[in-house]
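Just so you know, all these numbers are worked out from the coordinates, no wet-lab data involved. The model shown is predicted, which means the values in this text are computed figures rather than measured ones. Cβ atoms are built from the backbone, for glycine too; each structure is taken alone.
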Structure I
Amino acid sequence: MKSKTLSLESEPISKPYRPASFASFKPELSTPGGTPERLAHLDEHGFVIINDFVGIDWIPILREAGRRVTEACAPEHGYSKIDCSKGYVHRAKEDEPWAIRGLIHPAFGESSFAEFYGSPDFLSFVDSWCCGGLQPADMVMGAMLLWCNPRRNEMGPSWHRDTVWWGDGGNYVAQEVRDDGVEAYSEEVERIRWEEIREKNKKSVAERNGVSIFLALVDDECHELIPGSHNRWRTPYEHDVLLPQKMKDLGVPHTPSWNGEDPLPDQVAIRLKAGEALIRIGTNIHTGHTVPDRERNTLVLGWSRWSGPSEEEPKVVDARSAWQLDPAVREALPHEWMKATWDRWADTVKLGDTLEDRYAGFDIERIKAGEVVGWRGELERQAAAAGKAWEPRQTAQ
């Protein structure tokens, strides 16, 4: 979305998108850890901004590492600077990266990410936030990624919730192709899911069995959300925003309201200064919105409490995390206790048998163009040899 002004010749001049409203850190929430005041703000608004990492020595170290990784993942470099097929890079128009996973894989050559992940600075925060504390002996490995911004094109908005609010509400993995029918989006089904979501939100704040943060390494205003939308029924306008176009075309009742560009009622941009961090409830209606000349360099990371050995059969890992199963990741972790958290996670998942189970689209196209990258196994070799004849979801013979 771009605003326009008129030049002296009355020619329209596009200006970079800028949010109209902001939410910033509140000094009254400065006391570290999971204080009653911070938790009350999180419960009411669905987010809270904290300052626990402002001024620590890690911020400039991670900032420069993030810049190096972002530059190395630019499409013109392919795999010459970083073998990013060893991670999972989300790419926008012209294959520009906007989110980078794989930061702790040794192929990325940036050990500071794993070191900070297991550092006293981060662990003490996690312990202070989680209910009853959380120590390494009780942790299971979570996710880490870097938000960055495409250099040549604006990206956004793409409003959504980080939960399945339709159908059976079950979790899904990135490579899954869902075929939900119209009935999955009926208001009756949606209201059932919504009550489950609200109960889960309340439980997550009360129990706090883990925490994930958006840690700004430079000033960031790219994350926008609707405060309080995690805890109230959506409006007809918001329903039009969230409902997939395919479902509209199939006839799911809705009130056409949004043109795909205009600001949403009550939306705010989260304004983070370097070292400040966002904690949020992902069922808030939210989006990212970046512009080329405004740097985004924000690290997402967290730890969760281990619930004990699973009795279920391992499931095919989400393609976004398939890289993390590489034993090289485990071996590169700087502490033995971190390797134990990797083991707990790895015991619950397994590597899938198709390219879609393992890679982002960029890497799949490179493999089908003849490059044997990523896991470099029989699947990759056969797919590289077959080229464009390799079918979606095909397995090795």
Structure II
Amino acid sequence: MDHFLYRDGALFAEDVAIADIAAAVGTPFYVYSSATLKRHFHLFDEALAGMDHLVCFAMKSLSNQAVITLLAGEGAGMDVVSGGEYARAKAAGVLGDRIVFSGVGKTVDEMRLALQGGIRQFNVESEPEMARLNAVALDLGVVAPITIRVNPDVDAKTHAKIATGKSENKFGIPISRASAVYALAAGMPGLKVIGIDVHIGSQLTDLAPFEQAYQKVAELTQQLRSEGHEISRLDLGGGLGIPYERSNASPPLPSDYGALIKRCVGDLGCEIEIEPGRLISGNAGLMVSEVVYIKEGEDRQFMILDAAMNDLIRPAMYEAHHDIIPVKEAEVGTLPETYDIVGPVCESGDTFTKARAMAPAMAGDLIAFRSAGAYGAVMSSEYNSRPLIPEVLVQGDQFAVIRQRPTYEDMIARDIVPEWI
């Protein structure tokens, strides 16, 4: 569910007309619904009711300060994967003991930043990282709380570029080596092992891979406890998918996911963490663009937009589908036309979709990409010296720009020309 609906033929974000936002800030832009963000967070929180738990929002999906502040105010912790995301979470007022630090390549500077600013735990991914974190913690005179990420060799049956739980992926340690690695960690005085971490991928639309992974984690918990390790926390990752195509069957609900967690690990007496990102932010956002031209090709029509692959790269990178709808609703009975929908960047890869049937459009019309709240703005760039597009947050009948569009002068001023040129 989201809060982007037609009223009297016009698309609204909650109680604000999308066309009014476009008139105020220009196109293209991202717009997020506060009500949708909050609703989706609480679906996860309620799904784990009755268990000691923390829902940590995966900031890599959407890291605008306003969104982080909004979700933290609802009770969310944060899952970060870089020093920059950690700094963003702290700047939004998130306490260190509600921040989980994930990622395979944490640097000394990032470790120091989190240890000095406060951290709930590091999700450690390898023996070299463990040794480095131990050294940094000892140098600072502190003890670093850690879980160790295990790779359960479970096929998440998702896109190859966002699968993380198979043996061929770069993430975590093989579950078969867990005993040896936990024993190694127990001998490092700068570390305190508190649990197990697992994350098998993103955009999962079936609960079966989760169940396979969590059953392995439950067995590992019992094994490690029998070997003398304290396992009091299970970080079960995120990855629950969203319906990018509204015509398709919906993925499992957070309530179903929560019931699965309770069934698989609920009797272990562990605190549970989950790290949803896409399901909280994905359907909470649209990208809105204007049609620049309708171009007649040899055997097709091209709908050329003012948005491009640098603004929303998912279709170019993952062959990802986004439903694309007109901001002004087509009249009943209007026959669709077929378009290749493309951007202005000088690459054939700057194609959002091919042969998409939708309502007839003309230059100046506004269109909206649904399900663009996750991995949209955060993956955007200034390729072709195109300015980053604004982000807008709506709450009820109010909206605010939460990231400004830089001017050409702003972009150029960031470059430094040496005096010797």
Structure III
Amino acid sequence: MEEKTNDHTETITQALNEMKSELGDSFDLDKINLAELGRRTNISRAKLRRIKEDGFVDKPHKLTGRRAEVTVLTGFTGIIDNFLNQGITNSALCLARLKELGYTGGQTVIKEYIAAHKDIVPAKRQIVAPQGNRGRRYQTAPGEAYQMDWGFVEVETESGDKYRIACFAMICHCCGKRYIEFFPNARQENLFIGMIHAFLIMGIPKYILTDNMKSVVVKRDGEGHPVWQKDYELFMGNLCFETKLCKPRHPFTKGSVERLIRFVKDNFLPGRLYHELTDLNYDANGWCNYQNASYHRAVDCIPDDKHASLCMKNACELEKTAELSYYLCPERKISFDGFVNYEGRRFGVPYWYTEKTCRVMRDGYELTIFDVRMTRILTKHDVTWSRRDSYCKDQYATVQPEEHPSMPVRIKVQQIDSPQYESGFERYNFEGGLQDE
């Protein structure tokens, strides 16, 4: 492939030869008509004047190849290098992160920098074995099927400690509308909370496609039919949807949610800092709203528009009922010292509540504790995500413990009435007469 160039020497030479053949002996290179030459070559008169000074040879600009010492990317290259070290070469992701830090340039500059520093990117894994037969994509009707799964992320604290958090993901298979939420773990109660929150936004489909997680299926019977976990089976009955299980170690059947989890790990999480899990979920909610309102080539639509116009005609809206509140408020045992454990923290319960269990619900930065039948609010806590115990009002009784005699009391004393003393003002009682001193 020939290299592209802006050298106009050949074009000018051809035009000059044509003019020389037309003018004959009257042709003078020093007195050439630049206007006529410009019409023949489509080059501006100012540029032809510069080329004429160089003997009609188009020399490169004197500043060609020079780089400015300070560019719009100066000060941000270290952040891009950190992304490249992690194997992240997505220029759109880098642009979004740099804009949060004050970057004012465009995406093209970032693309050029990434292309020039490919050596920083770790080598990708090589596929050495064939992947078998070609797969086939399948389609579902609008609002017919959603896919859900868990993803796990490792979090490193400032002190160097590491722990894992779980990311619940659900996506509509037809339009690609997505929902993600982060939890401290992947317990069944968090699965129910994540599904309910997703259904409130996306509606309830005909069936859910998922893998063989322990909180969904226990085993298979002799005919290969799934034996549902009893709480999950009751949950399906209350919300009126079905569940279809995928083949083990075969992610192509629910590839949409698998790709969503990978997209979250590649686009949303890299380089992100957060103080509390609630902050991370607020950012995740904003990220989902942005992605759902953007055009996606894989589904050839804007997910929000297609889901509202087509999918919601078949999906059922989730109504808030009493049964639903029990799933949003999991039950907890009260410890001997008056605390309940929720999401790795301990929260106090008033002493006058005598039951052994209660129900707990966190909404944003506020945690509410209900009685076991959810007819009364016991107390509320501000969620600070501190490891210290959170006490509440009336957690302990104000009556102090009292010691009682362990042996019969044999010693007796006698108490008499206090003597009556006359007041010093009695001498000034004129109604009774003056008293003698």
Please compute distance in nm of label points 7 Å out along Cα→Cβ at positions 67 and 339 for structures I, II, III and give me the label with the greatest value. III
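Here relative contact order in percent (Cα under 8 Å, 6 or more apart) has been calculated and equals 10, so which of I, II, III was it run on?
Derived from III, not from the others.
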For log10 I(q)/I(0) by the Debye sum over Cα atoms at q = 0.11, 0.14 Å⁻¹ computed as -1.04, -1.38, the structure of I, II, III it came from: III
With FRET efficiency 1/(1 + (r/R0)^6) of positions 115 and 291 (r between Cβ atoms, R0 = 25 Å, to 0.05) derived from the coordinates and found to be 0.00, which of I, II, III does the value describe? II
